[in-house]
Structure P
Amino acid sequence: MTEAVVRQALLTQRDFCLAMEAPVTARVCEALAGTLDQTTATGRRVLDWAGHPIDDALPLRLVGGLNAARLRGEVDAVRAFASDTPLAETVAALRRLIVRQDAAILPWLDGPPQTNEAGRSAALMLGLMAVTRAFGQPIELLEIGSSAGLNLLIDRFAFDLGGVGVGPEGSPIRIAPDWRGPAPQPAQPRFASIRGVDIAPIDATDPAQAERLRSYVWAEKPERLARTDAAIAMLRERPVQLDKGDAADWLEARLAEPQAAGTSRVLMHSVVWQYLGAEQQAAITAAMRSACARADATRPLAWVRMEPDRDLARHEIWVETWPGDAARRIGLAHAHGAWIEVV
């Protein structure tokens, strides 16, 4: 990619952030588009990026590294991410920060961001409620792209979805997105098992990994950071079953395992599809199409997903069931679960 394409990607990420009500992170992305140059290793690697900068989430990789410096108390990072800092001062602060922290920032470009946002589980729960209404059975939940496994805690979160309560009332985490449209029909999903996989899972109970996870939470969203900290505490109290592996291979193996009669097997994922690549996407789709041929009313199969529509700058919630109807878009959602709109 040319430098111009990369700089435009940073401005595109700025626009995404503005659409998601994150003006501080948007300003940082805009400042980066103007301040990066070839004088630092970080600048050279970003501006000479070989892949597609948006598909690779390059701007968010860099923002994560800079936000990590803010969480460490680096003066220029704190100034760059302050809500009242003008754009020109943000540019100057980031330039100083990248020069001084070049070696520390550079590794953040090595892999995609691990934005494991527990708030997204509200959108996923809306889909699981639809599965519960369809079959009325305990769910065997399989999540791909689990990152640190925060959404594998979905059975332990309490939700207020348009005034409809779901989950344990005494949960330390209550997720209540702004609701747009009619409330969902009540349903209380039950879980026979919950299991996830990630190609590079994060052990959020490790302090260093927890800090990495926290660095991907946008600076102007302290409520998200507080929820992330609470979810990490829940993992420390009782871990989830999170495997390391290739998503397609893992899913094929899970789908080949015997499914108990009277349970609904559900594939779930959020904001992971774009990172898988065409080959894995095709393999996962083929595995689900093969498995659905074996599904029946006693051993049904479902697919619940929340994935971005960049044209709309929001995320779509889809549910597909076998036996049942074709894939249905049941709602739209904010990228981090701040609101849900029923369609």
Structure Q
Amino acid sequence: MVKAIRMTETGGPEVLQLVDIEQPRPGPGEVLIEHKAIGVNFIDTYMRSGLYPVTLPFVPGNEGAGVVLEVGPGVEDFKPGDRVAYCGGNGGGYSEQRVMPAGRVLKLPDDISFERGAAMTLKGLTAWFLLRRTYPVKPGDIVLYHAAAGGVGLIFGQWAKHLGATVIGTAGSPEKIELAKAHGFDHVINYREENFVERVREITGGKMCQVVYDSVGKDTFPASLDCLRPLGMFVSFGQSSGMVPPFSISLLQQKGSLFATRPVLFHYIAERKELDTAAEELFDVVRKGAVRIVINQRYKLEEAAKAHDDLESRRTSGTTILIP
């Protein structure tokens, strides 16, 4: 038996309960991982609340790092004792141990700690697909990123700056603004006090942005479209304030023949080759120091409900992890 956070119904953070569960053995093509650290992400709250449907009972968690305890039949790339990290798996991470398909697991370099591995894999790969695939950022581009002081945001800001972009962000407090500025953002707008569309116009001299990355959703739409120049791209990849409401596609034409997309990381890393490419690029920028991984909140596994409450209440910055 191992300790895990399990939910038997959807709802608020209070549905997350610490229980003992039977840990299955790894089957063909699988590995059993003992967690050393577990990442906490907004997608976990979507699954907990019922916004993203799950099968109950359910153990949340889509990111972690640890040591391989056992490998199933047919696994050749891993052995017991290997240091690993992963993202994905459709839940199961909030546990002392978990089974993962070996094809979705990454070897963690020796010079990257378990905590950093758990903090960076899902969020770092998210920054990768936004910057390198959905809209490939080029030197000289002007980009806007909402929620700049979040876990993905702090990685994104540094990486975008490394790629040569002018990076504009939004945040909700002076402390978060300073944090974002220390992690690559050239300009950070206090969305609680300023009209971010007008500030983007001032910052860019009226040129506006090639791309807007938005994980906030309802509260920043449709104003995000007004931050784009003609032929710009609106990238909606989350909805921390609620879903973007339905809109007429003709709105994109009216605002300058804009592009709009709602991408998901796992479509970009569905093939093992792409997952390896993404991980290689992520580990490279971290090991070179171009991207620093910020872990600002650590909770015990049994404190998962508090971690969710703090995350949804926007009391967190940077990355949040659970320690089993």
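Read-outs: derived from the displayed coordinates by stated rules, not from any lab. In this text, all values refer to a predicted model and were calculated from it rather than measured experimentally. Cβ atoms are built from the backbone, for glycine too; each structure is taken alone.
When distance in nm of label points 7 Å out along Cα→Cβ at positions 179 and 211 is computed for each of P, Q, the one that comes out at 4.1 is P. P, Q: which one has helix-only ellipticity at 222 nm (-39500 (n - 2.57) for each DSSP H run of 4 or more, over all residues; to 500), as calculated, at -13000? Of the structures listed, the value fits P.
Source structure of the calculated read-out (percent of Cα pairs over 30 Å apart, 37) within P, Q: P. Which of P, Q yields 2.0 for distance in nm of label points 7 Å out along Cα→Cβ at positions 83 and 115, as computed? Computed on structure P. For which of P, Q does distance in nm of label points 7 Å out along Cα→Cβ at positions 19 and 259, calculated from the coordinates, equal 4.5? It was calculated from structure Q.
Structures P, Q were compared on distance in nm of label points 7 Å out along Cα→Cβ at positions 27 and 243, and the highest value belongs to P.
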